[in-house]
Structure P
Amino acid sequence: MLEKLEILQLYTPHMAEPAKRAIRLAALLAAEMGAKIYRAGPSPADLGHGFYDIADETLVDVASSQWQAQKLQSCRLVLRADNANSATEKHDADMAGVALTMPDWETETTLFAGSGLAHLLGDPERAPLVPRGAFAAHTLGYAVFAALVGIYVKWQRFDTTDCARLDGVSALAWINWKATVNAAFGEHICRQGKLAEWPVAAVKDGFVAFVYNIRDWAQVVEMIDDDELRSEKFDSFEGRMKNAAIYLDLARAYFADKTKDALRDEFINRSIPSFPVVDLADLPGDPLIAHRGTIRTRNGINLVRAPYRIEARSPATTPRSRPSEASEKLPLTGVRVLDLGMITAGAGVSAMLADMGAEVIKIETHERPDPFRIWPGHKGEDGDAPVFKSNNRNKLGLALDLKTQDGLAQFMKLVETSDIVLENFRRGVVERLGIGFDALKQVNPAIVLASISSQGTDGPGANHTTFGSTLEASSGFAALTHYDDGVPVISGRNLNYPDQIVCLVGGGVICAAIAEAQAGGGGCHIDISQRDCAIYQIGDLVAAGAKPSGEAQCCIVKLADGDWYAVSGAPETVATMHRADAEALLRAQGGGLRKVASGQDLLDDTTLWDKQIWQKSADGAIVKGFAFQYVRQPMTIYANSPRVGEHNDEVLASLAQPRATP
């Protein structure tokens, strides 16, 4: 998909390790898609061999006349990291590529603290938790990748490039948007501890994440089969939360003498979105992972595959011509997306496509709207939950029932003039509706069908209903997040980490597919598994075959002002100090610190507003903005989230009009 892309990685001797890992991961993903990779500066070999290895990577001297004199028939982009405050907008504007800003003392722990992610993990009576591994760095790598591919698409479609900037801790705060949006309404979410709605329970050979939704309660009661659970006090969500200690004790007793494999099968058979906590040793033997080939062995090393699959392709088509004169445009200007996505995993990916310039048409019915509209918690004046607004601003609203003959006919008519169909239904639904890839390509050979799913399109258990926290358990995230007692932790509804990272991966992969389709390569069916996206983030640990130490947890201390801080340096030297004194001492030693931010802290942080991590839509709603920003043609929030069918007349009238060329 990216065969005409050349990437130059710039590494410097004092680059923060998370920045180095982020750039490397973005280059690795691009290489998997066919990009040619160059490197200037020190080798990143200290990150570990195996996962980070890039075949045919070329070391270059960028100052040499030979390098500078090359006549390019491709798009050459630069990936680099700048120390905080060292990059200037003018310098960025002269560079085609992506610049990641991060102080050289930054660590995984300080990134999780400053972004507020640590505030959501663990027990409220104990120190906040940070997962072992490189989750922050690799999430930033996904953001760099999405920004990078967007620039390539702009070159492919409009013969012009751009540059993108992102700040490390700010981009991770974007992942934590739920905390900020809730804080705007006085609802402060934090780590939940033992009485979490979705707890982790011990089993005979490990742990399970007990995750369920309102509709699953009847199956939970039948599974545990204790008459006390049939009491009316458990009939409502509020009742279950009030009496959580009772039903959780019964659940823990039921799980205690059962194995992970037995419970996995029971959860799947009952369609309960719970799952055993999978650790590094479990991953290669997991039936679904083995079926999908997510982990393959090469030269004795277990390597995690890139987190997407091409399920099918259409024959080559006629390339779209570039405009003779292109003003500054966003990468996806003129691209039309038919959005069947819901919640975050689907709607969040399409929101990123909308931000990058696409016309995104959100398709629902009045009878079955996106469940995020009615999510528990605060509701806006229009009745929609704030979480819905963040994932659906910049979209058009179309009410269309694909189960009716007329609705299906109108949808297929829209497919003729669209570029992307995006869905995150349960597996098999698109085929039953008659909108599978075979049907779509008959009316538009260049169409890209993007299937965003929890665990992929096929394989044992692929159709198992899951939530983001289920995937935290099944992907290794939970097993790497724990105190010294070793009990895994999941984030619950407050974060659902895999739901957020798939937005970045999906945005980048779909952009690459569009570039290929519009260059005449034909359409394709893309399978993007959230579980695969999460497992790819621990690819370095899978390759090493070892769990990292818990040193990061020792770097979170409570200072004299009573707040928790992540320290880069010597935490024992500052534990009794106030922040100002601690920061001065650490900076003098070449280190730094970050407060473990709450949602309110993130909401009040003017830097995050300046960097457009948070935005206000036209109706004044606070919504998530952008994990990265383009310099020459910035992204904007230009439209409110739509009501169901708000733009029916406008969209359906376009069926009679010829498609405009961007």
Structure Q
Amino acid sequence: MRFLRGWVGHSLGNDARAVGQLEAAAGAFPELEDYRLWALAGARLASGDAEGAARAAEELEAMSGSRFSAKAAVLRARALEAAGRERDAATVLTKLLDGRAGGGVDRPAARATLARCLEKGGDAAGAAREWRLIAVSAPESGAATRALEALGRLVPDQPLTAAERLRRAERLHEKNRHEGAIAELERMGPRPAGVRAMRLKWLRGASLYEMRGHYEEAARILGEVARSGGPEAEDAAFLAARSLSRAHHDSEAAAAFRRFARAHPTSARVDEALRLAALAELEGGRAKRGARELARLERTTKDLAIRQDARWRVGFELVASGKARAAIPILDSYAADADQAMDRARGAYWGAVARLAAKRTKDGTARLRKVVAESPLHFYGLFARQRLLDLGEDPGPPFGTRTTPDPEPPISPARAPTKAIETLLALGLVGEAEHEIGRVKGLGRQDLVALYRTAHATERLYRLARDTMGGALDRPPAGDARLAWALAYPRPHRTLVDDEARAAGLPEGLLWAIMRQESSFDPEVVSYANAVGLLQLLPSTARRVATDGGLRYEEGMLFEPARNIELGARYLGGLLRRFKGQLPLAIAAYNGGPGNVDLWLARFGDRATDEFVERIPFDQTRNYVRRVLGSYARYRYLYGGTGDWPIEVPMTLDRTRASGPDY
């Protein structure tokens, strides 16, 4: 297996030996010739044979349909540069960058190579032009720092203009590099020529808002921009109100949202602002005013989603204020009009609770049973079961009968659609096979499942199950539904997760439930808030967890599953200890921050747990708790093997805290 030894050897950096193996493998697997040439060109370049690398890359570049064709041009240019043929390299890269370079080409890195070649070839002005393009248009890239250094060397008398620095800051903000955006704004000085002051203030305020923890400063700056009446005024006014809300200045936030609606009556966000104003009144303890404003909005808005949300909250607040009888038709209407399963279950559940509060016990009990039957292991099914137990009722087992999950079905033989995929799977190169499978058009679901299972492509299988197999997840994990459950609730990195969960004192299945919601099992995903990897850790949080635990922390390590799981497990374990083992609170803290959970406990921690979760003011965090708790229950049910209810949900909360992370 010379090809396999050469491929693996190159990936491990054993390039001199890999060259011989890959050269000897010529013709062994015609269907993988592009893979052989890609590895051969890289191995030759790494071992000093630049001309040989250029020849292999050029041959690969000419192959149509290969995943490596576009990247081969960059590799050829690097080889030509190493061979001292900078002008030839520049020609290759200019042609590539002037076209639509796809195929995974890192354009800023390719442009950096072009700039180096131009400078070596004597074209300092051309090199400076390319470096400037990188610095201004791709400040988030790995080449940006080198670009600034090169500009300082090549054209020290031509620093970046204020307009160029503004473009850098805007790009960094767009790419969720908010600290970098603010740093760039500070480099511009207090009054840069040719740039509107309010544009700078808007960008600074918006970046502070996205950074979290700077909401009061963001509100102050954005409020000033809103009052200026410039082109950013509308966006600034809305975001200033959001900042006040996030800073828990509820009365001020409500007033700011109403001002927004008056000042921008034609904005598409008017009804959303009025909804948020009403919610801020509720959060600030002015329940009557908040409920009254929501009821008015429910009657007047043309936005169906806002109408539904307002209707739900009006009904919910009526139940909480002792007016359950009036709440019943509102909650029933909400459930009837809901187009999402979670919302239907929500309306049905609280409609049942309202009936119990209105002394319609028989009807309320029957409706709780219906919620259990229709959503047995989801958030509302779990709490419906608990309320039935509190009534002295037997809710029965999940899914109506005690069904022990079947063993996971064996992997079916996969009929590879191409010879390349067949060979990659046979060689054990499952990551490469997964990539090739994703490029094939028109495969049926059954074929995709078989191929991705063979390739151990957890992320793709999960997405496939989520998007196409939802109906099977409403049935117990037996028979033909068992495979859908296996794909929808996988256990990737099992040894790592088991070991780290045990060390952190986490119950089995919780880390996977978090991972499922956070990243869909994609180790390379980065969120809008710059959370990274499988468990979506913020670098600042991960650094503190590592420091507290005496662990090393380095830039980029959160993309490594082992490090991400280790630090995420420690953080979640600390939160679970802080909130004394109460899963809804620890889950809420993982998403919304422990400081916010402390505040919510102080405000409404005396309410029943289900009501507490509904009162979480952050939409994202509230939905997160509901979904993660349901996923956790399903993991426990699927892999527990008994067919009984897998978890208990407490109806009351302990508001005291133990030691644990406060960040």
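Miscellaneous remarks
- Which entry (P, Q) yields the derived value 11.6 for mean count of other Cβ atoms within 10 Å over residues 54-61: P
- Which of P, Q yields 21 [relative contact order in percent (Cα under 8 Å, 6 or more apart), calculated]: P
- Structures P, Q were shown, and mean count of other Cβ atoms within 10 Å over residues 254-261 at 22.8 was computed from Q.
- Entry that produces -21000 once helix-only ellipticity at 222 nm (-39500 (n - 2.57) for each DSSP H run of 4 or more, over all residues; to 500) is calculated, selected from P, Q: Q
- P(r) over Cα pairs in 10 Å bins from 0, in percent from the coordinates reads 3, 16, 27, 28, 18, 7, 1, 0, 0; which among P, Q: P
- With distance in nm of label points 7 Å out along Cα→Cβ at positions 390 and 590 derived as 3.7, matching label from P, Q: P
- Label whose coordinates, when distance in nm of label points 7 Å out along Cα→Cβ at positions 166 and 494 is calculated, return 5.8 (choices P, Q): Q
Read-outs: derived from the displayed coordinates by stated rules, not from any lab. None of the values given here were measured: they were computed from a predicted structure. Cβ atoms are built from the backbone, for glycine too; each structure is taken alone.
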